[in-house]
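These notes open a run of structures that come right after.
Nothing in this text is a laboratory measurement; each read-out follows from the coordinates by a stated rule. What you are looking at is a predicted structure, and each value in this text was computed from that prediction instead of being measured. Cβ atoms are built from the backbone, for glycine too; each structure is taken alone.
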Structure P
Amino acid sequence: MKNFISSLSSTYQNIKSKIAFYPSLFALSGLLFAFIMMYLEERGISGYLVENIPLLVVNNGDTALTILSACITGLISMMVFSFSMVMVLLNQASTNYSPRLLPGLISDHKHQIILGIYLSSILYCIFILFSIQPTGDQYQVPGFSVLVGILATVVCIYAFIYFIHTISQSIQITFILDKIYMEAKARLNKLLDREKEIPASFPDTSGWHEYYTETSGYFRDISRQNLIEFCKDKNTRLEILPVRGIFALQGKPLFRSERALTKDELETVIGYFHFAREELVSNNYVLAFKQIAEVIAKAMSPGINDPGTALNAIDYLTELLRMRMIKTDHSYISEKGTVFARERAVHFEELLYNLLASLRTYCKRDIVVVQKLAKMFIYLQKQEAKEGSYYKTLDKEAERLLLDARQSIDNKTDQDVIEKMAKELKIDLKPDSNKKLL
């Protein structure tokens with residue numbers, strides 16, 4: 001039963017991130033509401049309102065048909081335009097910034113809800129239009145339902161205005177970067193809260209029983225509470241081998257168990273691992289670093305050449321690195337101080353190297369961006385760090401950056417700026433300093 005619930009939760013999270021999720025829900029609700037209104041019309045709601053509040057009822061058949069037809073035509077036009085604007089946003093984000101940003105933009109609930117409002121209103125008006133039946137020379141008019149259709153159209157007009165406002169914001173790089181930053185910040189804060197309970201030392205797992213993946217996909221998440229209960233019941237501990245967010249290949253080691261598991265127990269544990277075909281920042285904060293680094297690299301590429309965007313992205317990257325410095329390189333799944341499993345995490349040294357390796361390639365010839373990155377290192381060196389090795393990692397990456405920049409920039413004034421930054425970072429940029437990095 002737990003496996004089924006875990007699988008259902010994973011499926012729900014996958015479906016929820018699709019662009020058609022909320023529109024489909026709203027479309028079904030509009031269809032259901034239309035049938036409810038048709039039922040109320042059969043119970044005489046329009047007749048009652050004609051007698052008591054006649055202003056709320058449209059009782060002319062031709063007028064009702066004309067109004068509903070106009071509403072349906074206008075709503076379809078607005079919906080097509082809105083979908084077109086979403087596609088333009090996704091295309092521009094992919095072309096100018098990074099294709100990795102698309103899953104986060106597609107999962108934006110505001111745009112999905114607005115499109116859902118359009119769909120629900122269109123379906124409602126269509127079915128109410130069908131319910132207008134001729135009776136002799138006149139029509140049997142669901143007057144109140146027609147009024148509700150008019151009000152739904154008015155709501156769609158205001159939703160369209162709001163959509164224009166949000167789409168104009170969503171296409172701005174500062175909005176995209178802020179969204180990535182806020183999601184990564186929330187994820188890091190959640191992980192930092194879990195680290196408040198200092199875990200006990202974890203034993204060596206090299207002799208534990210190793211088990212393998214039965215499927216492939218991005219290792220997105222794991223059912224923590226279910227895993228904890230399993231370890232309690234079976235009196236075992238686990239080590240989760242793949243790093244969260246990595247693409248796990250079928251047949252690769254997935255986890256190690258302190259004691260051997262039966263076939264049923266193995267199926268139970270594997271059911272707690274959630275895999276997906278796409279990555280989301282809300283599940284893996286490391287993806288936020290990758291996305292921001294790719295935005296910087298794309299902005300500094302010869303085809304785009306937008307250093308302003310790169311400078312903005314470095315600000316967000318600096319703040320996320322500051323938060324990462326107060327997190328340990330190890331992650332545990334624990335409850336009340338008892339450790340049940342250990343997760344492999346991306347170490348700070350590996351994370352910083354992967355970020356700066358691409359940034360050095362594209363940014364080393366622009367002294368303004370190099371100066372901004374150097375100031376990032378100066379700022380981070382003054383911040384609190386969970387482990388002392390983080391400062392040594394910062395020094396090494398700063399030295400690599402400034403060495404590459406000095407070798408790529410010929411202008412004497414720019415070289416003096418690099419030397420000044422090196423002195424502030426207490427880095428010696430001698431020709432033989434490359435040897436220190438090997």
Structure Q
Amino acid sequence: MKLINFLILRITLLFTAVMLFWSAVYFILQMKEIHDGNDEGLTNLKQEFIARANATPGFVETLKDSVLFNLMIKEITREEAESVTENFTTTKIYFATESEKEEVRMLTAAFRCEQNGKYWQLQCFTSTVESDDMIKNMLYLLLGLWTALVSTLAVAGKAVIARTNRPFFQLLDMLKKFRLDDSRMISLPATRIREYVQLNESVKELLENNIRIFTEQKQFIENTSHELQTPLATVTAQMETLLEKYRDDRELAGKIAGILRILSRMKRLNSNLLLLSKIKNKQFTEASAVSLRDVLDTVIADFEDFAAYRQITVEREGEASPILLMNEDLACILFTNLVKNAVVHNVQNGKIIIRYAPNSVTVASSGNEAIKDVFNRYQSEKSSGLGLSIVKSIAGLYGIDLLYRFENGLHCFEIKQEPHAD
């Protein structure tokens with residue numbers, strides 16, 4: 001979920017909860033006011049009726065025999081009158097004109113008429129139909145108000161937040177496009193918001209330090225690698241001269257040959273470390289559609305003599321011609337390391353199988369058992385131990401799936417890349 005949508009959702013939910021709470025409080029208070037108004041009207045009617053009854057002879061008897069719309073009068077005993085407590089109730093009364101019962105607010109009271117000394121029960125009421133209609137209308141208005149306010153808040157709030165956070169999103173886009181190997185500082189967006197100014201300053205300091213460290217590290221590795229090449233070449237040449245001079249001394253010649261093998265490993269190690277550093281630093285930027293079948297045909301041809309010497313057969317399966325989007329030189333290095341690994345670490349009279357699929361290629365070679373942590377660096381007399389690490393780094397650079405499994409006595413390395421959209 002995007003940050004702006006997350007903020008709008010949270011703010012809208014909070015605003016809705018607050019509105020619902022205070023609307024409920026307002027609704028309850030309004031209903032209380034309506035009931036209090038009805039009760040006050042009924043109290044006034046009761047007081048007016050009792051005042052007229054006490055002042056006008058025969059007033060109660062006359063009204064008792066009349067049909068009243070909002071009064072009901074009944075003569076009661078003194079004991080009954082004393083037991084009546086004045087109270088307000090909400091009840092239903094049948095209305096002939098409506099042919100149904102309707103809800104009313106009723107006041108029940110008892111009094112003694114001074115004109116005749118009799119006790120009477122008085123029930124006066126008023127219909128709550130209009131009050132109910134008023135409450136419904138008020139509820140509809142509140143719902144409409146909620147909808148309008150929430151919609152306005154969502155639209156206006158999103159616009160305000162988007163405008164306020166524009167420097168943040170601009171910075172985010174710049175960071176996505178930033179490449180450390182480019183060594184150029186990004187142009188930070190201008191803003192007057194204190195927090196974003198601090199963010200820009202922190203990002204600028206962080207990137208500048210990383211660019212500086214990256215540049216220094218790259219130069220150090222390159223310089224070290226190049227500086228090592230000269231003494232290694234010099235020592236190798238001198239040792240070869242000594243080997244030629246003391247060829248007849250078998251013991252000394254054997255020691256010199258051992259030193260030459262170590263020097264050869266150091267040269268390969270130096271070259272591979274430099275290559276690995278360049279891959280990690282993403283110095284191979286060019287990418288194109290590379291035919292894996294063509295690359296593997298070239299690489300296998302380079303190892304044919306070595307494979308034949310070890311009596312290793314090379315088989316090809318599948319008619320597909322998979323394509324990878326990557327640097328062509330790195331593709332050649334990747335499969336050179338895989339094929340070399342398959343030949344060097346194969347068993348005597350073993351085999352290498354190249355399986356082609358539409359989006360992948362598998363290099364399988366004979367072996368005795370599965371290897372744990374196969375892509376970790378290791379040391380042996382035959383290898384610098386960086387071949388498969390280089391393969392893994394190249395695959396990671398281009399988002400290529402590199403899978404290893406051991407099945408049917410074969411070490412299987414599968415290279416797979418999902419098709420890219422045009």
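Worth pointing out:
- When relative contact order in percent (Cα under 8 Å, 6 or more apart) is calculated for each of structures P, Q, structure P comes out greatest.
- Identity of the structure behind 0.90 (criterion: FRET efficiency 1/(1 + (r/R0)^6) of positions 252 and 292 (r between Cβ atoms, R0 = 41 Å, to 0.05), calculated), options P, Q: P
- Read-out distance in nm of label points 7 Å out along Cα→Cβ at positions 260 and 300, computed value 3.3, structure in P, Q: Q
- Per distance in nm of label points 7 Å out along Cα→Cβ at positions 124 and 236, the highest-valued of structures P, Q: Q
- With Cα Rg over 2.2 N^0.38 Å, for residues 76-331 alone derived as 1.40, matching label from P, Q: P
- Comparison of P, Q - label where mean projected area of the Cα convex hull in nm² is highest: Q
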